[in-house]
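Some structures are shown below for you to check.
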Structure 1
Amino acid sequence: MLLLCVLLVAVFWFALARLGISLNFSFLPSLHERLADGYIMTVCLSAVSLLLSLLLGVICAVSQASRILILRYLSLLYVIVIRGTPLIVQIYLFYYTIGTAFGIQNRFLCGVLVLSIFEGAYIAEIIRGSLLSMDSTQLEAAKSVGFTKNQIITLIMLPQLTARTLPALTGQFASLIKDSSLLSVVAMIELTQTIREITSMNFKLFECYFFLGALYLSLTIPISFISKKLEQRFSYEN
């Protein structure tokens, strides 16, 4: 990993040298308050959207396995439409059409809703796939020894679902953090929009976007580390 990082830095360093560009990050300390506000906004957007998208994903996954036909088809249609269209298109349509029609002027609320709807479709598929991968003989064995429905869910299904969905959910959370940068197209003052505004003032394009990448890495790398620890914690097979 260290070797790959050194190689990546060397490639960028060589490219900048070929272009005759020297990086100067001395302007960053004077802008720490604006950067901190954008950073906090990105964290808040991602955290709230994660909770809502998890709730939406669970409801959608359960609905797809429901015997009620309308629920099954509505959830299937939701997954197909959301996964089949780009997030940036959904942001424009939601903010300028649905948001305007229903009088939703709060950009934070709009951002949370559109991110939750987008990520909820992917989380629904993750949970649905985990449910389908469970061995039905385990449930039959639990019933045969007298387990109640609640005991089967809490003692057998939930631990296995947690272990099977954590890696994918963690990756989806990292994607959610990165996808929040697209909210800058509707002037949501999160991290990417903050950097864009700073770049428009000082024209330090390379320095700003290198620093932006480092800030996003500071959010996504700890998530990957936590995911590894949780995988080990819930690795019942071993």
Structure 2
Amino acid sequence: MIDRAQDAGIVRLLVPGWDVASSEAALELGDRYPSLIAAAVGVHPHHASEVDEAAWGRLDSLVADPRTVAVGEIGLDFFRNLSPPDVQRDALARQLDLAQRSGKPVLVHDRDAHPEVTEALLAWRQASRSETPASTAPAAGVLHCFSGDAEMAAALAAVGFLVSFALPVTFRSADGPRAAAAQLADEAILVETDAPWLGPGPDRRNEPITALRVAAELARLRGTSPDAIAGIANANLARLLH
């Protein structure tokens, strides 16, 4: 899979954790491919109820690890509710605090929780925001696999978040993400796959080369070329991984 990505011209991958063990695995993967893979550490909302205080302590040390470039994947998922909503909210708040104290950006999962995620991120940015324009400042984080609307995207892009699009942006039914993808400024967009999920085939498995299809669709929506989208995405990823 990594060979296919590199053969296709992909030059940088960001791999997040979803719990302590996977966060440690992401760091180990980054050690094996230091020029290609950057690692993030975090607790996904699905797994928030599985984390005890010892695990939170371990996550704190992983966030402080210099190999860690971001805190994630964190957020809220009120579609599946695999952890109780209040537990998800607490996990998100704890990890936003970790990110603020470490100075690292966040990778945010949001499913059927648009108002709460928007409110939490705006409040977090209000508490820590600099006066540097969003277009030139290090990115505050990423709205991963964006599923909200253009208004949400614009509000969070204005305070320094990148809006990342995956394969669903190619679906005609994805009105909100498609509108956001067409309207956002260049400095606000990112491309992803959410591999191994959200794949294009009947088995729904995914891998990094699907990012090429996402870039092609973003280019169509924005009236530009896939090469231009690649350049924009790489520049924005560099601001994220400051």
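Bear in mind that the values in this text are calculations on the coordinates, not laboratory data. Quick caveat, the model's predicted, so the values are computed rather than measured. Cβ atoms are built from the backbone, for glycine too; each structure is taken alone.
For which of the structures 1, 2 does the calculation of Cα extents along the principal axes in Å return 72, 51, 29? Of the options listed, only 1 reproduces it. With mean count of other Cβ atoms within 10 Å over residues 66-73 derived from the coordinates and found to be 21.9, which of 1, 2 does the value describe? Derived from the structure labelled 2.
For the read-out mean count of other Cβ atoms within 10 Å over residues 10-17, a value of 11.0 was computed from one structure; give its label from 1, 2.
Working: 1: 11.0; 2: 19.8.
Among 1, 2, the structure yielding 11.0 for mean count of other Cβ atoms within 10 Å over residues 10-17 is 1.
In this comparison of 1, 2, the computed figure 0.00 for FRET efficiency 1/(1 + (r/R0)^6) of positions 146 and 210 (r between Cβ atoms, R0 = 30 Å, to 0.05) is attributed to 1. Of structures 1, 2, which gives 16.4 when mean count of other Cβ atoms within 10 Å over residues 82-89 is computed from the coordinates? This figure was derived from 2.
Look at mean count of other Cβ atoms within 10 Å over residues 26-33 for each of 1, 2: the largest one is in 2.
When relative contact order in percent (Cα under 8 Å, 6 or more apart) is compared over structures 1, 2, which one is greatest? Show your work: numbers first, answer last.
On the way: 1: 28; 2: 14.
Largest one: structure 1.
So helix-only ellipticity at 222 nm (-39500 (n - 2.57) for each DSSP H run of 4 or more, over all residues; to 500), computed for just one structure, reads -14000; which one of 1, 2 is that? Traced to structure 2.
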